[in-house]
Structure P
Amino acid sequence: MTLEEFFSQHPKAALAFSGGADSAYLLWAGRTWGEDVRPYYVSTPFQPAWERRDAHRLAQELGVPLTVVELDVLACPQVTANPADRCYHCKRALFSALWQQVRADGFSLLLDGTNASDDAGDRPGMKALAELEVRSPLRECSITKGQLRQLSRQAGLFTWDKPAYACLATRIPTGTPVTAEDLARVEAGEDALFALGFTNFRLRLRGDAGLLQLPESQMTRAITHRQELLDALTPHISHISLDLQPRPEEEFHGQ
């Protein structure tokens, strides 16, 4: 099945929209081949402010209003306890709230941007999607991340080369309770890294300290500008270490 065929069969749907590359292309496809595909952004303390700005920008460029659903996910004890399956409990809470909103708006089909490259065995949140009957057209149509980036570029979407981004809660070690204060520290630190021109990084909390993970191509710059990094990060996290094991570089096919 192609996405055009999917939306011909399901012309009316609500879409869980993050502003990332996956859901951005899915929104474009739904607006191109469907009739009434509407994006919904669930706002929680787990998303940085720039994600919400990207979601609004993409929706505006595609000429569709964006509905924002506010969710206090920190009120869910199964999430804040930060167990190994935190993502499962978070997705249950997020998509349950989303279902309540989209049903009230007259939708009986809810979609998400999971693609064919996502490994179900490594994503407990996908179990929650199945339980709540959320459809994943990109996965159903066997569209991989690499294909999606090519298609997004052809469609003129600014998200075509946007790096994959995991929520702020992933920066906190499993078993360490998730707090609003720690999420804010991570967001402020990562905003500072973006401002310095670093990309595709992770800033992980280790108690009061932070572990900075960078792609190999940015390692030398980090060491050369060590003091600049420390000046930017220590107001938010007291002690910073650099992980010498580099993060993988993400490939953007068709570039």
Structure Q
Amino acid sequence: MSRANAVPNRHNGSMPERHSPFHQELDLVQAEVVRLAALVTELIPRATEVLLTGDLAAAQAVIEDDDHLDVLTLEIEERCYNLLALQQPMATDLRSIITALRLSSEIERSGDLMVNVAKASRRIYGATLDPRLRGLIEKMGEEAVRLFKCCVDAYAERNAALAAALDDMDDRLDELHADFIQAIFESHQGNTMDLQPAVQLALIGRYYERVGDHAVNIGDRVQYMVTGWLPEHAGAARLEARTRRSPSPNNDEGDPG
């Protein structure tokens, strides 16, 4: 994975680098977040291969590797809590710590989704997947990897533009998911697939689609880290504007005196 082992650069242009223990620890937190994301990115094609080959031993390995993700997530969270408690950071540094906390959760949940794919592959062991379904599974896996690489690059590079683009980039995975569901219905209606594997495959499609959603959420949080803006701020501004335009329920204007 690109830049997986690089420590994210918090500095731009002429800003002098800082080497305080606090910022060294913050750099370490950010590097660990990137490492966690690299592990999950590697898990996506592994789970996809398990699904396509029906390799039960490989499925078990994917499931067991989730423990490593859990341990690393806990370590990141503990480091973040210590920084918040002991350093009382402000402004950009505070946003960086909050972002690391949120991203570790989004990334860990994405790993859980791939574990779910491995578990589901055991439930449909022996089921025959027609070429169209297999092709869509491969494409969903590839697209999920692409999205995850992009969101991690956006974080490592503090690239707000790339982070903002993830929402549009996710449209392709959404389209593949819709095509996959349609293909499942057609296979079941054509009596080439039983109901139980059809249901499991529908869940699997949702797991891939959710990985894309997590990538978009990571992009939103990267934008917050860099600019201080979140999509929810737009909604809050709209609500405030509507509130200002609406008459107050306690307004007695027009009542007879």
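The numbers here are math on the coordinates, done by the rules we state, and not lab data. In this text, all values refer to a predicted model and were calculated from it rather than measured experimentally. Cβ atoms are built from the backbone, for glycine too; each structure is taken alone.
As an exercise: relative contact order in percent (Cα under 8 Å, 6 or more apart), calculated from one structure in P, Q, equals 24. Which structure is it? Mind showing how you got there, number by number?
Working: P: 18; Q: 24.
The value was obtained from structure Q.
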**Asked** In terms of percent of Cα pairs over 26 Å apart, which of structures P, Q is highest?
**Response** Q
**Message:** If mean count of other Cβ atoms within 10 Å over residues 31-38 is calculated from each of P, Q, which structure is the one that comes out at 21.4?
**Reply:** Q
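Supply the structure label, taken from P, Q, corresponding to helix-only ellipticity at 222 nm (-39500 (n - 2.57) for each DSSP H run of 4 or more, over all residues; to 500) with the calculated value -12000.
Details: P: -12000; Q: -28000.
Clearly, the read-out refers to P.
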